[in-house]
Structure 1
Amino acid sequence: MRLLALLLLWLAVSTFWDRYWTAAPAAGAIAADGSFDIPVHIRLQESWVLNLDFQAGQLPLDEFARRTASWKHPPAPSDAGITLQWQLLDADNQQVAANRSVLHQASSWRSDTVSSQISLPQLNPGRYRLVGQLGALPSTTLGMQPGIAIRAANSKAWRSWQIDVAWWTSLINSLLIWPLTIALMLALPAHALWRRR
């Protein structure tokens, strides 16, 4: 029982460690008027990007895919794009970074989300606020849910030792801790039944 308790404690701590250090520093919805004011928590000295996300929202996935198909290819010269104006403020409300970007196409996409990325400058770990305004949206976005987020520029190329620890503990958990935990959970009831006999 003690060994099982230790294994479960290890799994809980390693899961918390992984989720804490790999969590997106900021993510939130954009209001109906296009404004946003989102808290940001930079935990690691990594490269970060600002993502403008459009999720399927109320749309069926096939309709969402049809409407966003043109976003995945270079736009026609007449395409006005979507204007995103933002600024990043530190804990004293001093501006750390700001920009006004016109986004014409998606940088990445999944079945229910398309995203456009804007590179951010190097940021020191700490707490910030991301505030800004999204310009008028084209009619094709009706029914979609726009959101804003700060994510790792390359989630497969972290540089921080905290992520190395998370990666190694995840590997150890998969190969050793989880199989051993499951084996113990199955063995303990069997042992208890055998002792009753």
Structure 2
Amino acid sequence: MTADLSPHDTRLADHTLDAATTLFARHGPHGLGMASLTREIIERTGTDISDFRRSFPTRLDLMYAVALRSTRELVTCQIADCSASDTPVTRLSRLIRRHIDHCWKHRTEEELRRTLLPILRAIHPVRYREISEQLRLYREHVREIIADGVDERQFCVAGPGVAAGTVLETLESILNWYDPEGGLSLPELGDVYVDLIIHHQLRCPRR
């Protein structure tokens, strides 16, 4: 969305989406009318109201931009970690922990993405494909790590593609139940999910 903007304009766009995310976290995706959202964001960021309305004429446009930015950030960060010298177990363990950290930090955006995808699929196929393509790249990255683990006899699964889908579905489930006040810290949560995925789902032998 901001690929052709100057660094200054990109920072302004980021400030706008940061403010929108804060408001969605506080009020929910539909807790404020678009007029109130616009007014709050303009006051917080100093963005020109005409520019804002041109970029985000509807609530859906704003929600989509927030969700897409977070999804791209997650996928880009995960794929950039391509330390081929590390074992597949180490690479996947890092991915699991980063996924958990990202999704908790960006839980508002993650929940927006879940809400938006079926809507976009029905009314805006181009935007649906844009987010779905990011998720496809992510799944393919996970599949490649698992396939490397199978080749090195660290993982024991019949189909790396199916296993990658199961891994990502497992990670997606975290937001459904995790509450830091329940006594489990994020690093401890990472330990639980690394053990669940690496040793139970992918049947990596314990050393």
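One table, with the values for the structure above:
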item	result
Which of 1, 2 leads on percent of Cα pairs over 23 Å apart, largest value	1
helix-only ellipticity at 222 nm (-39500 (n - 2.57) for each DSSP H run of 4 or more, over all residues; to 500) from the coordinates reads -10000; which among 1, 2	1
Given 0.20 for FRET efficiency 1/(1 + (r/R0)^6) of positions 155 and 187 (r between Cβ atoms, R0 = 30 Å, to 0.05), calculated: source structure among 1, 2	1
Computed 26, 14, 11 for semi-axes √(5λ) of the Cα gyration tensor in Å, for residues 91-146 alone - originating structure among 1, 2	1
Read-out relative contact order in percent (Cα under 8 Å, 6 or more apart), computed value 20, structure in 1, 2	2
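Where a number appears in this text, it was derived from the coordinates with a stated rule and is not lab data. Quantities reported herein were computed from a predicted structural model and do not represent experimental measurements. Cβ atoms are built from the backbone, for glycine too; each structure is taken alone.
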